[in-house]
Structure 1
Amino acid sequence: MAKGDHRVTPTDGGWKHKKDGNQRASAIYETQQEAWDASKEAAKRDGTEAVLHGRNGQIRERNSYGNDPCPPKG
């Protein structure tokens, strides 16, 4: 987990997008998809990862934009 990754996690009544290392959420959205789209855009801009968590806290998906710890070979 790199500092500066963008995460989507559930919150009361919605989904929050928060950058690792920040105290507060960047934004809160009604739907998981809205938060995920915002997270991916921010990660693209910053060259970090976007990480999507489900309601149970487990990682459902992650996309890397320039900081891939396991880049494809070849």
Structure 2
Amino acid sequence: MCDVQGHNGGVNELAVSENKVLGGFDDALIRVWDTTSWEVERVLEGHVGAVYAIALDESRLFSASFDKCIRVWY
């Protein structure tokens, strides 16, 4: 059984920032969990292929997908 729920398919990438865990998945979505409640806080849609890389800086999230796109999230 998974400790963190709310996703389908393979987990390709994880990132941690303060009280958040972000995941990139085979279903082309990025999910953001709040680590105090482990509830899904946000679901980011925009890729059409599996998300295989995510990175963070102070104010942005970057994601890469098999759809051949890099997206910048503010």
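Quick note: the coordinates plus some simple rules give every number you see, no bench work behind them. This structure is a prediction, so every number in the text was calculated from the model and none was measured. Cβ atoms are built from the backbone, for glycine too; each structure is taken alone.
Suppose you compute mean count of other Cβ atoms within 10 Å over residues 17-24 for every structure in 1, 2: which one lands on 13.4? That value comes from structure 1. Name the one structure among 1, 2 that volume of the Cα convex hull per residue in Å³ of 89 was derived from. So the calculation was done on 1. Which structure, out of 1, 2, was helix-only ellipticity at 222 nm (-39500 (n - 2.57) for each DSSP H run of 4 or more, over all residues; to 500) calculated from, if the result is 0? The correct label is 2.
With relative contact order in percent (Cα under 8 Å, 6 or more apart) coming out at 27, pick the structure among 1, 2 it was computed from. Walk me through the numbers before you get to the answer.
Values: 1: 27; 2: 22.
Answer by label: 1.
Given a value of 1.00 for FRET efficiency 1/(1 + (r/R0)^6) of positions 41 and 65 (r between Cβ atoms, R0 = 25 Å, to 0.05), calculated from one of 1, 2, which structure does it belong to? Structure of origin is 1.
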